[in-house]
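What follows is calculated from the coordinates using simple rules that are stated; it is not laboratory data. What you are looking at is a predicted structure, and each value in this text was computed from that prediction instead of being measured.
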Structure 1
Amino acid sequence: MRSRHPKPVYNARIQEIRLLRAYSLRAVCFWLLIVHAAVVSATDWRTPERELARKIAAATGPGAVAMEVTNRSSLSQADVDDIRRGLWMELAALGVNSAAVDQAAATVQVSLSENLQEYVWIAEIHVGNNEPSVVMVTTPRTERAAVDRPTAPLTIHKALLWADENRTLDVALPTGSPQIMIVLEPEAVALYAVQNGRWLAQQTLTITHARPWPRDLRGRLLLRKDHLFDAYLPGVLCQSTSIAPLALECRESDDPWPLASNPSTMSAFFAGSRNFFTGALAPGVQKQTATAPFYSAAALPREKYTLWIFAATDGQVHLLDGMTDQITAKWGWGSDIAGVRSSCGLGWQVLATAHDDGAGDTVTAFEMSDREPTAVSAPVEFGGGISALWADSDGTSVIAVALNSETGQYEASRLSITCSR
């Protein structure tokens, strides 16, 4: 705001004084920039580096060691490089020298992980043919250590695919022409084809099972390359034939259910008489082969690993990165989550359900830039409770099944993500 009174005018200062003050001001600004850069770019990791190096050296003894450092945390690459150099400096002071794997007497795999309160550094040490040993140090997290990563606002698009009074467990849409839709029901798999803009029934395949279904029945469809689909139900696996007219072969099975769109990525064992997964994983998140019993899971691929998120039956959330099982406080998520790939934000998002008292369930997109969820979309509303949320076969969309409380019909919708402008 301009002053109401004219400012006094002074004669020009002596030139030498003006130059001196200008140089002084530049020097102060330059010094402040150096100090600021040092504060924001450097953290003193010496204490945890020294502690971890001593534990490693105690296990390997002096000599040649090959060490690999993997970042599974929100630390920046600059911090990781500083920690790697610091570890080698501390190890060298203890008589441990760097060597190639084929020339080393021991190998060390260091994982830089974290939880909500502290950093967790884990070293897995292999010496000769001895059993591997694991050592660990922790150090508190600081506010500046969290990496700020921009997140783009996203929009969840909901497209209704199917509505029926018969109970619907899952829906799949194979690519190809003519367009067909596969609907999984408790006692049958129904196939539909588009004719004149409408889905018309083509074939119904009966599901055979010796035992009664659990009360809260769940099931999943997965498209295959060598045949059309597999249908997973509690204690039963059904596989279609590959030649039309299709037939369905069902058998009792305790095979694990695939958790991701790619069946070879991760599977988990489903409790045959209940509605949740037991927690046993196959093959596991690297060496982690089990977690708490859970309802659903989502995979978030990172640069060097995959972060798996599990919605446990006790309402908590477990984060597995191959080294640590981080248990978080309840985030207000429901029991159904799914990972989805998009061209927005970090590239992978988690769709999570939530229950609104007095209304239907909602689905919101979240990103996990620092092991804590950030909502990046407005919630999408459903007319009732969501009973299934499965990632589609290509990983770019999610199938949501909900029971509409007004119509009494089961509605299957496809959820996809676009970047908001």
Structure 2
Amino acid sequence: MNHINRPSPMTQSLSLVPVIAGLDFPTGLGFLPDGSMAVAESGLPFGGARPGGRVRRVGTDGSTTVLATGLPPPVTGLTAVGDALIVSVPGALLRLHRDGTITTVLDGLPSGGNYHTNQVAVGPDGWLYFGQGAMTNSGVVGLDGGDIGWLLRHDHPADVPGLDVQLADVTFPTTDPSRPQTIVETSAFSRFGDVRPAGARLPGRVPCTAAVMRCRPDGQDLELVAWGTRNPYGLAFLPDGRLLAVDQGADDRGSRPIGDAPDLLLDIRPGAWYGWPDYIDGRPVTDDRFHPERGTAPTFLLADHASLPAPEPALLVFASHVAATRLAVVPEGRCGCSGMLLVTLFGDERPMTAPAGPRTGRCLAAIDLDRGMVIPVVRDPLVRPIDVTFSPIDGFPYVADFGRFEMGPGGAVDALPGTGRVWRVVDQAKGGSDE
């Protein structure tokens, strides 16, 4: 029920047709009722790219119009809701109207840390569901934030629990960058250099980090759905109403490194706890599997697990560091893989997230839930696939490719603007038709 399996014969004939090129690190796709496509660009200034997020509209005739510029980076995705787009940016959800005006749906969400406010999925109830990433790798603010290309700072906010927790008797010593001869201690769920007493009780709050939350379409009545999802980057509702999330696993970095932590596919249930920061797939981080190469074995941050719901196991486990990003439910009869999900695997970010090792991910894959399999379906010429969605007009799946992006030693980023693309996935066995 885990990792990436060999290609299936029913998906080997899929290929890619270019739709739009020359994008600066795109992160999201959506389709408006008239069939036009919206593309979000992150706004990250890697490689000298123009800063500030953008949203482009691509008409059915191929014409391109810029709907919005200067959005707070990184834009992490967009979702079409009626004639408007819900755009996810750090700490907020924005509504982008067809005339280019922008209104705020929801703000005041946690921001400034490792991960962000993620893409929205509209539920069967009409509410807006979204993942909120953690501020840290594994619950402790450390120096690793200074190595992250989109952050480059260690003094970022601490995580906010969504459920009531009690802290264990553990702190983490780190060199103070402003005073290299000084060692400071940092507690879990604390700012860098702050120490909370052992046994301190922290109340759950909303909004929180490492969670799935929801609100009404107008942003009112924000609620916690589930907590303990480290970075639930992509959400999707199945036809039966179940909510799935891809959750990106912890890295071997920082003050509390976690070794060989996989990405997970989670069945999100209201009120559940998915284990972060102390469990992965229902297994404690103290398990030998998670022993890091860059530090000592992790210990628990929380002292009273019995007061929390039992940590939920995953529905499916991906290979470590594939960086699963987005999900799309495959309509019946499409892509030669009906009854499945498509998932984009952005790929590893070594050496930042883990020691040297083989490249992983970097492909479009299908998930067979019945058999618990992850099946690569298209790899080349994809570079960094990050989003996938089906057009309601022509029925094809479309893939956003972030473009050239590699991490180097010491947080250096090797990225090339203009290498982002959007592709249409077609079945060559059917003459390029997806019917």
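Assuming 13.8, 42 is Rg and Dmax of the Cα atoms in Å, for residues 174-213 alone as calculated from a single structure, say which of 1, 2 it is. Among 1, 2, the structure yielding 13.8, 42 for Rg and Dmax of the Cα atoms in Å, for residues 174-213 alone is 2.
Ranked on relative contact order in percent (Cα under 8 Å, 6 or more apart), which label among 1, 2 comes first with the largest value? Can you show the working numbers first?
Numbers: 1: 13; 2: 17.
Going through 1, 2 one by one, relative contact order in percent (Cα under 8 Å, 6 or more apart) peaks for structure 2.
Here helix-only ellipticity at 222 nm (-39500 (n - 2.57) for each DSSP H run of 4 or more, over all residues; to 500) was calculated and came to 0; which of the structures 1, 2 was it taken from? Could you put the intermediate results ahead of the total?
Working: 1: -5000; 2: 0.
Value 0 for helix-only ellipticity at 222 nm (-39500 (n - 2.57) for each DSSP H run of 4 or more, over all residues; to 500) corresponds to 2 out of 1, 2.
Once Cα Rg over 2.2 N^0.38 Å is calculated for all of 1, 2, which comes out largest?
1
Tell me which of 1, 2 gives 6.9 when you compute mean projected area of the Cα convex hull in nm², for residues 198-285 alone. It was calculated from structure 1.
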